[in-house]
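Participant: The next part holds the structures, each set out as structure tokens.
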Structure P
Amino acid sequence: MLQRLLNQLYGIHIQEEFKHGPYSACQDQNNLYLLIPVGAMEEDSVIELERLTSHLKQYGDASVCQFLKSKDGKNIVEWEQSRYCVLAKAASETRPLKRLGRKLAKFHYRGRAVPFEIRNINRIGMWKTFWEQRLNQMENVWNGQIMQSPENEFERLFIESFPYYMGLTENAIQYLSDTELDDQPAFVDSGTVCHERFSVQTWGDSLTMKNPFDWVFDHCARDLAEWTRERYFHNIKTYEPAVRQFYQDYATITTLSSFSWRLVYARLLFPLHYFECIEDYYITGSEQQRHVSEERLKKYLDQTREHEEFLRDFFTLVEVPTRRYQIPEIEWLKR
């Protein structure tokens, strides 16, 4: 499909098509092309993303994908009753991605210099609202469940475990609120280009490709916390060296403020893993996927103590001077 689309709408002739992550892709001698379904995404949001790609490219980031305009000058094209964008990146020699923390710090540094207002993909100051909405929605489901006998093991585990995770969520919301009241943001706390969910897979293993459709405009703590969360759950026994090195590498470019560290911690306190597990179970119609969610939930509940230790020891692991920065700790985690 991508070959025909590129040929007819962009005048580009490609022989071979393949998958790059979740996207259809193809390559010629000069460029790698990605086909991105945009669904109902507003054109203003796409224009914002295009402006951000131009800004980052101008500031020296060669791995950012660029928007390819069709023969009639459009960013979004329609093809077989769907809407798409095509991204292009210069083909280059692949090499392993090293010192990811340092590279992310450079990316955030460039993103803080954006000279125009971001509206459509802006997430600055919205965490608390999103967390409260998610908590209220799940509490409504839980209230409905406790009025009747659980139909299966998953529902029993959900009924029993939700009060604990509600308390952890309330801790995260309170920690975030206290940070915004007690602490003063520094320059490093300016909004920057971030990712919906940054992880070791986001930029690829070797062919570094920064896809603007992964981006939001937010505080750098978002990417730091989400990368840390993914590394922790990837292997709760061996995550420590990688996490320590990641933050050491980040610090070679950027020194985080007390405000930044407190936002990272608030985001780690929010039990996103639990919310996604419960939501996935109730969204899917597949019995197989429901079984997967049940096994995930059992694992999370079995590892509650380890997760509490991860939260308790995080600042020590990444060598944050909590006393000098006057960063509050969660007292019940220290018991």
Structure Q
Amino acid sequence: MTSHPKRGTVTSVAVSPSGRGSALEGTRVLEIRRLQIFAAVAERGSFTAAAEALYMTHSAVSQQMALLERQLGVPLVIRGPRGVELTESGRLLAERSTGLLGTIASIEQELQDLKARHASVRLGAFPTAGADLIPRVLSEYQKRYPETKVVLRSAHAADMPAVLREGAIHLGLVWDYDFLPRTVPPDIEWVHLVDDPLFVLVPADHPLAGESEVDLLEFAGENWVVRGHSPPYDEAFTTMCRVAGFEPQIGFVTEDYLSAQGLVAAGIGVSAAPRLALVAQRPDVVAVPIAGQAPHRRIAAVRLRAATQHEAAEQMLDVLRKAATG
């Protein structure tokens, strides 16, 4: 006697890039795009944050999530006024889909390289890396591997996991602070490259400009010029000063380190900047090392754990290691 599956039972699952049907009878097809949207919702905790990351509308994300839940026949998220919470089924799908999406992205990258008839490597980097580190990396890489095309993309560290999962890059160059480390998603590998210590920037005529090193606490009464950061580092400077033992007096917030130097030179206040941001240092500004265990940025490369390691990306990682410590 032939046994038939009950109505509503998933007999098998296939993944489709379009979701327009399957050649396998009785098969439910999971659309890749819907999985990407679900992964963004699961990682960021809300439809709104996922929509911003994916450049979609809130309603489009909500619609795709509803379709995915209807297709699977189980609720994936619990919707609330402050975001969403994953159900047991949602947690299972989140755990399995991240690795699957990483593998698909890796396959797509390798196929694109074959189609282009030459190897290529896609590198994402935080914006300020372009002042010194990235030029040295690209110069050295092109000397070693002149036949390999390098595609550079600017991206903030917080967005790098999503860019990796989309397959837009093979490697990402990111940073965090030692006193406020980033949370790294389980499907992302963090490869430490170098520590980038912070210096105090003072005018050339400042009383401490001639010191070989200074304690941050010596600047407790100073007016500070601070480079602004996006969350989670919008309060990083204040956190650093509190760790040092004082509440900073922030007089001005600027968007880049070069502007900060100009304001310091004009006597508006003192500032702090990492070593890699001081390539173009003004002659009327002195960068004084911080004594002891100086606070620092941790520069790292990130990549997908589940991805098949791309040869050109491995070569790029080797160059990054040497350039960062050189």
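Participant: Here Cα extents along the principal axes in Å, for residues 79-174 alone has been calculated and equals 59, 43, 33, so which of P, Q was it run on?
Facilitator: P
Participant: Moving to a separate point now. Here FRET efficiency 1/(1 + (r/R0)^6) of positions 183 and 255 (r between Cβ atoms, R0 = 30 Å, to 0.05) was calculated and came to 1.00; which of the structures P, Q was it taken from?
Facilitator: The correct label is P.
Participant: Have a look at P, Q and say which one yields 55, 37, 28 for Cα extents along the principal axes in Å, for residues 111-278 alone, as calculated.
Facilitator: Source structure for this number: P.
Participant: The value 20.6 for mean count of other Cβ atoms within 10 Å over residues 39-46 was derived from one model only; which of P, Q is it?
Facilitator: Answer by label: Q.
Participant: I have -11500 for helix-only ellipticity at 222 nm (-39500 (n - 2.57) for each DSSP H run of 4 or more, over all residues; to 500), calculated from one of the structures P, Q. Which structure is it?
Facilitator: Q
Participant: A further question follows. Assuming 14.6, 47 is Rg and Dmax of the Cα atoms in Å, for residues 191-286 alone as calculated from a single structure, say which of P, Q it is.
Facilitator: Checking each candidate, the match is P.
Participant: When distance in nm of label points 7 Å out along Cα→Cβ at positions 199 and 271 is calculated for each of the structures P, Q, which structure yields the highest value?
Facilitator: Answer by largest value of distance in nm of label points 7 Å out along Cα→Cβ at positions 199 and 271: P.
Computed from the coordinates by the stated procedures, all read-outs in this text should not be read as laboratory data. In this text the structure is predicted, and so the values were computed from the model without any measurement. Cβ atoms are built from the backbone, for glycine too; each structure is taken alone.
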